[in-house]
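Trainee: What follows are several structures.
What follows draws every value from the coordinates through simple rules; no lab data is involved. What you see is a predicted model, and the numbers here were worked out from it, not measured in a lab. Cβ atoms are built from the backbone, for glycine too; each structure is taken alone.
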Structure P
Amino acid sequence: MAADLSAKLRITEIFCSLQGESTRAGLPTVFVRLTGCPLRCAWCDTDYAFTGGENMTVAQVLDEVARHGTRTVCVTGGEPLAQKNCLPLLAALADAGYSVSLETSGALDISPVDPRVSRIMDLKAPDSGEVDKNRWENLAHLTPRDEIKLVLASGRDYEWAREVLGERKLDAICPVLMSPVQGALEPRRLAEWILRDRLPVRMQVQLHKVIWGTERGR
C-alpha cells in the first residue's frame with residue numbers, strides 16, 4: 001500500500017549536513033527534524049525542537065528532501081515517533097528509493113516502523129533522568145540492520161551500560177554504539193574504559209560538533 005502523501009507533520013527543520021553519529025557517520029545526509037518529544041533528557045542538545053515548527057505534508061517533505069540532492073536521509077527529532085504520521089513519512093521516503101534511518105529514543109514502540117528503515121535506538125542511561133522510560137520490549141523488534149546507541153555522561157552511566165550490554169546480550173542483536181555527553185564525560189576516558197573491559201561496541205563522538213560546534217542546521 002502506498003504511503004499517504006497528504007498526511008501532515010510538524011517539522012522543525014530540514015537541512016543537509018554530514019551524518020555525525022551511527023555507522024553512517026561522515027555520509028552527506030538530509031536531516032528531517034520533527035517537532036515534539038515526550039522525554040526531557042538532562043543532556044538534550046535539541047530542546048529547540050520541543051515546540052514550534054511548521055505543518056508540512058509528507059509530499060512537501062519529499063519535495064524539500066529531493067531539493068538537496070542526496071540519497072541518504074535521517075528522520076530525527078525531538079522524538080519522531082511521537083507523531084503518528086512519522087510512519088507514512090518513513091514509508092514514503094523508502095518508496096522513493098532513499099536510504100533511510102530513524103533516530104528514536106527507545107521510549108515508544110518501534111515495531112510499526114517500515115522494515116526498510118534502519119532504526120537507531122537509544123537506551124537511556126541513569127544520568128539522562130529518563131532511564132525509567134526505556135521500552136525494553138523494543139529489543140525484540142530490532143534486527144542486524146538497526147543500531148543501539150548509549151549516550152553516557154558519567155562512570156555510573158558506563159557501569160549501567162556495561163551491565164545492560166552483558167545481561168541483555170545487546171551486541172548479538174545489532175551494532176552497539178557508545179558516545180560521551182559533550183562537556184560531561186571526556187572521550188578519552190570512555191575510550192579507556194571500553195578498551196579495559198574489551199566491550200564489543202563501537203565508540204563514537206558527534207562528528208558534526210567536532211566540525212561545526214553547536215551551530216544549528218549542521
Structure Q
Amino acid sequence: MRVGVLASGGGTNLQALLDTAHGRPAAEPGSGEPSTIEVVAVASDKPGATALERAARAGVPTRVFERAAYADRAARDAAIADWLQEQGVELVVLAGYMAILDAGFIGRFADRIVNVHPSLLPAFPGLRAVEQALDHGVKVFGVTVHFVDEGVDTGPIILQRAIELPEPGDPDAVLAALRPLEHALLPEAVRLIAAGRVRRDPGNPRRTIVA
C-alpha cells in the first residue's frame with residue numbers, strides 16, 4: 001500500500017511510520033498477504049516543518065503547500081490531492097497536520113484518510129484536546145486513530161489506547177506521556193488497513209470492525 005503523509009510539525013509520528021511500517025509487509029509472514037507498506041509522499045503546510053527533513057533523510061519525496069500561495073483552502077487542498085494522486089497514494093495519513101481538509105479533498109480519498117488524535121474520542125475532539133481533558137479533571141487520557149470524514153474528529157474509530165495519569169501535570173507532560181501510544185497505534189492502524197483487516201461497522205457509523 002502506497003501511503004502519503006501530511007504533517008505540520010516535528011514529524012515524530014511520521015518517523016514512527018518510517019521506522020516500523022515503511023518497506024515492511026502489511027501482514028504477518030505466512031499469511032499469504034503480499035502487500036507492502038511504502039511511504040511515497042510527505043506534504044506540509046509549513047516550509048520549516050522538521051517532518052520534511054525526516055522524509056528527505058528516508059528518500060521520500062516532499063512538497064510544501066503554503067496557504068498564502070493559493071486563492072483559498074479549496075485550491076490548496078485540490079493541489080495537495082493532485083500531487084498525492086500523482087504519487088499513486090492509496091492511503092493518506094494525517095500525522096500532526098494542523099490544517100482542516102475541505103470536503104473536496106476528503107471526497108477524493110473517501111475512507112482512505114486516517115488521523116491520530118490525543119484523546120479517547122468522542123471525548124475532547126478538535127483543537128487543544130489535552131487542555132480540554134485537563135480542564136475537566138480527568139485522570140485517564142488516551143489516543144485514538146480514526147478515519148477522517150467531514151466532521152471534526154467524527155470519523156469511525158479504528159484503534160484506541162488509554163493511560164492513567166493520576167497526577168497529569170501540564171499539557172506538555174501529558175502529550176509526552178501520550179507520544180509512545182501514538183507511535184505504536186498509528187503504524188499498527190496503517191498495517192491493519194493495508195492488510196484489508198479494517199471495515200466500517202454497519203451497525204454503528206462511529207466504529208470499525210478490525211478482523
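Trainee: If helix-only ellipticity at 222 nm (-39500 (n - 2.57) for each DSSP H run of 4 or more, over all residues; to 500) is computed to be -6500, which of P, Q is the source?
Mentor: That value comes from structure P.
Trainee: Which of P, Q yields 3.2 for distance in nm of label points 7 Å out along Cα→Cβ at positions 168 and 200, as computed?
Mentor: Q
Trainee: So if we calculate distance in nm of label points 7 Å out along Cα→Cβ at positions 64 and 112 for every structure here (P, Q), which label has the highest result?
Mentor: Top value of distance in nm of label points 7 Å out along Cα→Cβ at positions 64 and 112 goes to structure Q.
Trainee: Next question, about the same structure. If you rank structures P, Q by FRET efficiency 1/(1 + (r/R0)^6) of positions 152 and 176 (r between Cβ atoms, R0 = 25 Å, to 0.05), which sits at the top with the largest value?
Mentor: Going through P, Q one by one, FRET efficiency 1/(1 + (r/R0)^6) of positions 152 and 176 (r between Cβ atoms, R0 = 25 Å, to 0.05) is largest in P.
Trainee: The value 2.0 for distance in nm of label points 7 Å out along Cα→Cβ at positions 24 and 144 was derived from one model only; which of P, Q is it?
Mentor: Structure of origin is P.
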